[in-house]
Structure I
Amino acid sequence: MRDHFAAITGAAGGAAVYGYLFPERTGVDLSPADYADVVASTGLAGAKLSGAAADRFARYRAALPSSAQLWSGADTTLASVVRGGGSGIVSGLSSAFPEPFTALADAVAAGDPDAERDAQTRADEVLAALGGTVEGIKLAVHLLGRGGAETRMPHPAVPARARARIAAARHLVTA
């Protein structure tokens, strides 16, 4: 991993380069301490943490220098990520329903607990409706009239019950 990221940061010519740690998709699970060593030796600017890596966000934050930016791929964790020293989230769910996530970001930035609670509830509803899946996001975008439901990779068909849940989530667009 060190050689891999060193080659990338070396070729990037000073651009900020981030690692993407998603053990379930890559088969590589770097511990926070090992990733901190990689960051120190390669000049990585930080990382996006998804799956099991996102679940260990606090441990990565503690292991890395404060200058390293950490982003979470866990869409509904913005408040805890920011409070835990992270830079924010990289949200796939918000591509279908941006409003709850922008409201959550605004509420967290403003320190407004009531607005945060409301926005968090709505963001959690999006996660529950779409199941956190690519196929759920694509179907929601399609049902909202913003694109097709096709994915680049083969995915299972969205079951009828999940389709109904996603269709019912349309109210979140203007909420």
Structure II
Amino acid sequence: MALEAAASVARDAQITPMILGDSIEGEAREVGRVMAAIARQVVLHGQPLEPPCVLLSGGETTVTVRGAGRGGRNVEYLLSLAVALQGDARVHALAADTDGVDGQEDVAGAIIGPDTLARSRALGFVPTLMLDDNDAHTLFAALGDGIVTGPTRTNVNDFRAVLVG
């Protein structure tokens, strides 16, 4: 229902939605790389949709913790997506947990844009190292790009939207 509602909002804004599925699972960083590849296909070839479009998905990814950082599956997905996109000027994204809590943190998720990597480097962060340390929360908190909703008292799924303009 959440993806259908988002698709309706997109259509109202003259943006073509594509619901990729509500049960996408796997390592958050891998799902981020796959979504980046789909977004690049839209940008470069107009496939599977012509821009402007929004790629919508849900499901609950996982994070295999290898580092000592702070984060959750949605911010790890987004940092992986941003690294893979390398600042593509036509892509923005949002990912959040519908219950308002991503992992152990006080954020539901975050947003990325074409300037995410440049802004993080300007603050002294190395995005690939932050990803290696599972420390996406620290990066997005420093950027002010976290999404804080507080507990929503509902949990229908994680929600991901990749807007390609």
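Identify the structure, out of I, II, from whose coordinates Cα Rg over 2.2 N^0.38 Å was calculated to give 0.96.
II
-15000 is what came out when helix-only ellipticity at 222 nm (-39500 (n - 2.57) for each DSSP H run of 4 or more, over all residues; to 500) was calculated for one structure; which of I, II is it?
I
Out of I, II, choose the structure whose coordinates give distance in nm of label points 7 Å out along Cα→Cβ at positions 96 and 136 equal to 1.5 when calculated.
Of the options listed, only II reproduces it.
Using distance in nm of label points 7 Å out along Cα→Cβ at positions 88 and 128 as the calculated read-out, with 2.7 as its value, let me know the right label among I, II.
Structure of origin is I.
As an exercise: mean count of other Cβ atoms within 10 Å over residues 48-55, calculated from one structure in I, II, equals 20.4. Which structure is it? Numbers along the way, then the final one.
Details: I: 20.4; II: 17.1.
The structure behind it is I.
As an exercise: FRET efficiency 1/(1 + (r/R0)^6) of positions 56 and 120 (r between Cβ atoms, R0 = 25 Å, to 0.05), calculated from one structure in I, II, equals 0.45. Which structure is it?
Numbers: I: 0.70; II: 0.45.
This figure was derived from II.
Taking relative contact order in percent (Cα under 8 Å, 6 or more apart) from the coordinates of each of I, II, which one would give 28? Mind dumping the intermediate values first?
Values: I: 14; II: 28.
Source structure: II.
Here, each number is a calculation from the coordinates, and none is a lab measurement. Only a predicted model underlies this, so the values are computations on that prediction, with no experimental measurement involved. Cβ atoms are built from the backbone, for glycine too; each structure is taken alone.
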